[in-house]
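Each value in this text was obtained by applying a stated rule to the coordinates, not by laboratory testing. These numbers were taken from a predicted model, which means no experiment stands behind them. Cβ atoms are built from the backbone, for glycine too; each structure is taken alone.
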Structure I
């Protein structure tokens with residue numbers, strides 16, 4: 001487990017932490033999520049990548065001003081103990097809810113595609129057992145698993161050659177027939193798949209080359225964007241407009257275009273292998289939840305058992321006596337608002353930092369004059 005601000009994350013750890021946490025399970029439904037723009041959807045990942053890189057600037061700027069502090073400590077320093085702890089409690093809930101959301105969505109996907117006769121209970125519990133094991137090794141363990149997950153799953157992008165061969169490339173020609181409202185809807189729905197790069201706010205103190213963190217994080221963002229772009233291109237070429245609008249998980253249908261003599265249902269293979277990305281994403285969010293509990297209840301001191309508490313709470317959200325409507329609202333709305341909040345918070349904190357610095361300088365000048 002992480003003891004103190006020991007710099008342990010090299011550039012490859014940062015790159016794959018960013019990339020894996022972003023992809024998670026969002027890639028499965030991305031073409032459907034951004035279907036509001038029709039066949040123009042392959043432009044959305046590029047636009048979102050540019051916006052992500054722009055919003056990364058204040059995130060890294062804030063981190064560089066407090067290189068030894070995570071976001072949990074920065075909020076307390078700039079907002080005060082009381083307000084800072086309220087914000088930290090919200091961030092803690094974000095970590096727990098996001099870990100729960102990723103595992104829940106994937107568990108229901110596996111139930112519907114691979115194990116239709118089984119309940120999700122054993123799969124959810126076994127998944128969190130593995131996630132706990134990853135998180136117990138600390139942030140470096142999570143980063144290493146992210147690298148492992150990339151090499152276990154990244155090669156599946158080669159499967160796109162089948163739908164690319166079978167589709168109609170004329171669909172790629174951008175017609176821009178949709179209005180601004182549709183573009184904004186597509187950007188909003190697609191932005192959910194971009195969440196994850198802002199989590200660098202929490203593990204920045206562990207990064208070895210902090211001055212190059214922006215570059216390494218940008219590389220991670222654009223690796224994810226390239227995957228989103230290629231999948232969107234394949235969906236536009238292969239599917240009709242009706243299919244893009246109505247297929248909830250278009251990537252699974254892209255898998256069905258694959259013809260291999262030694263595999264009967266390649267979508268089952270792809271779905272099962274995707275668990276590595278789910279584990280790495282859930283582990284990152286659970287690690288953040290654990291650090292949040294450390295900040296709230298133990299004055300930022302490491303407590304290993306907080307991992308188990310955070311995991312149990314995440315499991316209870318999925319399997320506990322929570323109405324499914326409230327559960328969907330948590331996953332589909334609250335987690336999204338939390339994600340936007342994490343991205344917007346650094347700009348607000350930078351403003352507070354600038355005001356405090358200016359007031360401090362004025363106070364020093366008065367003392368010198370006196």
Structure II
């Protein structure tokens with residue numbers, strides 16, 4: 001079931017992204033030859049008008065094939081004889097090319113905004129301060145540190161902590177400050193009971209040192225927790241809160257991604273911080289167990305990750321193509337076609353290799 005839900009989420013996000021490219025390409029006079037979900041080989045296709053709509057064997061993304069975008073373009077003489085050249089990507093002004101390239105990530109940001117707005121309408125989990133807590137407040141797992149005892153015990157993000165005890169019967173008040181003090185007092189084993197959806201689970205964890213970089217001697221179980229309440233808003237307020245949440249989460253995703261790249265350059269990166277398709281299947285499955293709202297939250301978060309990743313100025317990504325368009329605008333002439341083609345091809349192969357490495361890491365985690 002988790003796999004089916006994952007592919008449903010992926011289908012929504014990919015189609016939204018590619019539809020953004022597609023609709024702006026059509027609106028700016030470009031010919032779209034193919035709208036594909038997944039990557040070839042092709043499993044099924046149907047042509048409507050000038051565009052073929054396809055489902056492909058590798059369901060790890062999608063693409064819109066715009067005439068004249070990736071192929072070796074013809075000579076001036078051949079272009080003059082081609083009645084469709086005026087509908088090619090390269091024949092359009094730079095502003096139109098840039099609009100097409102940013103349209104995909106714009107749709108992903110819009111999807112996140114819509115999802116967050118719906119969440120705030122039906123009831124969103126909102127962090128409250130300890131002094132403002134009520135009987136409805138729940139001690140909730142906000143994040144799990146990679147490589148920690150909590151990570152090894154597979155305590156999921158979003159779970160509600162319902163009990164924390166030691167062997168001697170000692171137990172803290174279920175508020176963040178007491179939880180941190182209790183779990184950081186010693187390296188004695190602790191039993192954590194949490195609720196994930198309707199299922200209640202107890203696990204034993206041993207606080208470890210060396211997890212927090214700024215406090216290497218402090219024992220931690222690896223859980224960041226907060227008091228959470230479910231709050232709903234009227235439609236107009238929900239839309240505004242959805243917008244502001246999209247902005248703050250987009251900033252957080254960007255900071256997290258560049259923080260990871262920074263650790264890569266200094267040799268301190270941990271592959272546990274990233275997930276490939278297999279890891280995402282597990283995350284989607286856990287979110288689905290916590291209910292539809294949790295699944296929408298994760299979907300919005302993945303959508304914002306697609307925004308940031310696709311805007312990276314790397315060949316084969318939208319950001320890389322935008323960089324080429326910007327360079328052409330500055331130079332006032334096109335870049336060598338073969339250079340652009342080979343750069344995008346090399347970038348695509350690199351991304352496939354990176355995905356393979358992350359997927360292997362996901363498999364190792366499961367073992």
Structure III
């Protein structure tokens with residue numbers, strides 16, 4: 001953990017896959033980079049948070065994995081997973097939610113505050129006639145009566161599932177029956193249930209030489225099927241994980257907590273993906289600029305360290321600088337797809353470096369350390 005007493009300091013957001021790790025393999029520069037950020041007592045020189053779009057585990061487990069692989073002490077309070085900000089969406093915590101993804105998603109949802117949680121696997125067991133793609137898993141109709149099941153009020157998509165065909169079918173069933181998939185589809189289609197989606201990454205970097213499909217590809221499939229069947233666009237109540245602002249706001253709060261709730265002057269966001277890490281950091285930098293422009297004069301004095309009444313508004317960082325590394329998804333010969341219609345200013349990194357060690361050298365130089 002960070003252990004200095006400055007009122008204002010820089011903070012660092014590390015992406016994980018493609019920056020520090022590739023799958024379970026440590027990128028060679030990663031350990032060297034992190035050692036440069038430690039003082040003599042092995043405390044970080046700055047507040048540090050690891051922000052990953054992974055979401056198939058708990059924060060404790062991810063912190064332990066990072067500590068073991070990177071050979072530094074990482075606490076759960078230094079980890080932001082794609083689903084971490086869900087704990088702030090308490091309006092949904094008392095609803096009956098259906099969760100999709102892999103890993104202990106029902107336990108994760110309960111840890112985040114959701115009280116009535118059902119999984120796609122549980123839905124399939126209760127309604128065995130719904131999943132018919134795999135002939136080997138089709139039920140014996142004589143022994144598979146439909147059973148009662150709670151009405152689903154919210155869908156939470158944690159990450160890419162194992163059986164895409166099963167999840168696509170059952171999610172569409174829930175959406176087109178207003179949460180009661182044992183019934184026939186409603187005509188016309190009902191008003192859409194709230195959908196919360198974590199991690200919109202199209203691809204991510206593992207050990208393979210080329211990027212692998214991420215949850216964003218599964219979301220594209222779901223959106224396409226829903227559009228084809230209803231003529232409507234699938235709407236999301238919230239999108240979580242990078243590049244979405246809620247994730248960066250949550251990460252900045254964790255940086256401030258390490259700084260005894262004092263302001264973080266500059267956030268350095270290090271990533272390998274133009275469409276998530278860089279776009280998200282630049283979007284947050286734009287948001288910070290708008291927040292400072294809207295400040296009243298007394299609040300600006302506090303933000304500059306000369307006022308006396310501290311407010312949440314005055315604690316927002318001055319800037320978020322994006323640093324792109326070349327050890328992951330980024331390929332200079334393969335720009336983002338044109339049909340994504342991204343703001344080109346937001347996919348231009350403030351800094352382009354070879355690897356995470358060069359990124360750390362850069363921020364240490366900028367902070368005169």
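Brief remarks follow.
- Looking across I, II, III, the calculation of Cα extents along the principal axes in Å, for residues 86-125 alone that yields 50, 13, 8 traces back to II.
- Read-out helix-only ellipticity at 222 nm (-39500 (n - 2.57) for each DSSP H run of 4 or more, over all residues; to 500), computed value -9000, structure in I, II, III: III
- Value 73, 48, 40, calculated as Cα extents along the principal axes in Å, assigned to which of I, II, III: III
- Structures I, II, III, by distance in nm of label points 7 Å out along Cα→Cβ at positions 94 and 342: label with the highest value: III
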